[in-house]
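Read through the structures below before going on.
None of the figures in this text is laboratory data; all of them are computed from the coordinates on show. Predicted, not measured: the structure shown is a model, and the values here were computed from it. Cβ atoms are built from the backbone, for glycine too; each structure is taken alone.
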Structure 1
């Protein structure tokens, strides 16, 4: 049996780095890896209260924004209805011009009466007493001020409308903050909260993991951790339980700048696409990292 020089070199490197192999030239770096979760979170409430519903259950697939649990929001919804009614009233007041129109008409009448009286007195000096003329002038001035006040009140009504809009938004946020929602697409793996339980911000209610993208972690020889290796294409081979081997693709996202002084190796991470969710955290596999510069 004839063994080629290339095969001998490959076997030598395998023995040198244990279970890890780096093939020379344009061959990929071969890395034994462990599949881990990329994104996981234990969701907590934003506000204290009583859990009135827990819709999530273990194994449930969910989408970002789905409601997983609900805190009692009876009072908040009442305040939201109240804020919306006050906003409706403020909107009508801001849109109404009755006050301005009424005072403008009164001003026009008062000024007309004063001008007629002043013209009559100019023709016949004793036709209108001076005190009456002064009274009519005062009424005209007061009506002019009334128009200004009505205009000012209209501006305040507009500001009040804006304020009520903000109050409705605030009340809406108070309602929304009593919903425990999914921060990303994934699966429920643990439910800790129970209906009727009083919970506080920081209490761990539901644990979620993301499955459509996972992370694998392994180690490569320090001599292969060249600059620019991040972003290289990778291929993951996994022996699936009860199945033949499966292959997945992804990108190398992290090459540690630290070298382990004991084994002279560098830790690396790669993100693996898992759209069909067949790859599971905890499995072991082999990662093939393309040479630096290969995408």
Structure 2
């Protein structure tokens, strides 16, 4: 197997393009490199400079390379294509210009990322689900044909593709030549799934990984209390891989069995995060993954 380990601004508490609660992008790049990572994602578009020449120089100075980045928008809205297309064109161009390979596609959350207040139903009707599938295919074709990027769909908590049965349905109804999967071990476990078993069953469709884990006690508190995603993250729901519910030794075995050859981004959701909190966690996580034979 060949696992290329990277990280992302999300592991430093970055959720938005501009927010005073977030660490400056230069500090993120400095600390990502200091923690031992070679690969990075961009984070939300606009967090890092939108000039690829400037950003390429900043990456090279720190020995960093780009794996990919994400588009997160309402994929099922009958009037939402303009926003999806705007993000796709901006982000796709940046990824391609910096030599990245993957566009991570995420449906927008049905709860507010600041307050956790529910904005819409967590379950789609048939027509809305059909639009989500059609939009996913449309984004994948543009990403492939215009930017030569591979689309990986990211199931995400508090979106319309979060539980295993919804992910299975997405895989069944999407074209495998256009749509692969980004398996996020933390989000998968948070919604009651077994990421090791799921990876073994669907490894041929899984081309990209997000690695994190979930604190068991906090998960149960969140589950029983009906606490929304944004609030749960602030309660440190997601924790270091070495201490959470995901069995990463078994996950490594699954990677070995499938001879996985691809990228794995450490992405421990934190928001907000004190500026001195992420670096020690990122450093310990990089060491832990190396110790157990992942990357």
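Check the numbers for percent of Cα pairs over 38 Å apart across 1, 2 and tell me which is largest.
Between 1, 2, the highest calculated value is found for 1.
Output the label of whichever structure in 1, 2 has the greatest value of distance in nm of label points 7 Å out along Cα→Cβ at positions 80 and 272.
Answer by largest value of distance in nm of label points 7 Å out along Cα→Cβ at positions 80 and 272: 1.
Of the structures labelled 1, 2, one was used to calculate relative contact order in percent (Cα under 8 Å, 6 or more apart), giving 30. Name it.
1
Name the one structure among 1, 2 that Kirkwood radius over Cα pairs in Å, for residues 104-175 alone of 13.1 was derived from.
It traces back to 2.
Comparing structures 1, 2 by FRET efficiency 1/(1 + (r/R0)^6) of positions 152 and 240 (r between Cβ atoms, R0 = 25 Å, to 0.05), which one has the largest value?
2
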